[in-house]
Structure 1
């Protein structure tokens, strides 16, 4: 865990909101579900200034009752949605908040069609 610089927790207010798409060229993140479950969609971004809309996401499921960590390297965009009320996601990052802000790329939730 020597790469980790910071961590934070995400507690979605409902199971209908999709949080995405957010990408990073350099930042690496690790996601761990410690309550409930989440659907995660990942897309390898081909061009952060004008990504192709024909990219296809990979779907992952994180569940508290089946512990696992999902590592997302730089070069990807992610989107996720809670599947159960009171779901919690812990996120670990290899960049400080200031470093992350300069490596943050956001795209509309309907830019790609994730499997939610």
Structure 2
């Protein structure tokens, strides 16, 4: 998956926006004001920080030791840094969607309903 495809994937979710609070080189994708993905889209290899349930994070790190590591500059229990180019596009899509869903689940009920994700 290339940077443009990752950006498009992150922005296809309801209410998702791209912001640049850390400078123009780092895209931060948010929903309801909360971050669900962070990536330097111009970097090589392409990597993204994605939120993950702690048990799943450990499993993914064991399953893909060269592609999934504890989140760089993030809470290592809840975030993974994923080398996007080292994983199948389908897996990346699932990881991004899981990250989005975890963040949405923490939003107030009214916001979740507005996003059609009760």
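Here are the numbers for the structure shown:
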{"quantity": "Which of 1, 2 yields -1000 [helix-only ellipticity at 222 nm (-39500 (n - 2.57) for each DSSP H run of 4 or more, over all residues; to 500), calculated]", "calculated": "1"}
{"quantity": "If relative contact order in percent (Cα under 8 Å, 6 or more apart) is computed and equals 23, the structure in 1, 2", "calculated": "2"}
{"quantity": "Top of 1, 2 by distance in nm of label points 7 Å out along Cα→Cβ at positions 27 and 51, largest first", "calculated": "2"}
{"quantity": "Among 1, 2, which structure scores highest (criterion: mean count of other Cβ atoms within 10 Å over residues 75-82)", "calculated": "1"}
{"quantity": "Of the structures 1, 2, the one that 2.1 was derived from, the read-out being distance in nm of label points 7 Å out along Cα→Cβ at positions 11 and 43", "calculated": "2"}
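Values in this text are rule-based calculations from the coordinates and carry no lab data. Since we're looking at a predicted model, the values are computed, not measured. Cβ atoms are built from the backbone, for glycine too; each structure is taken alone.
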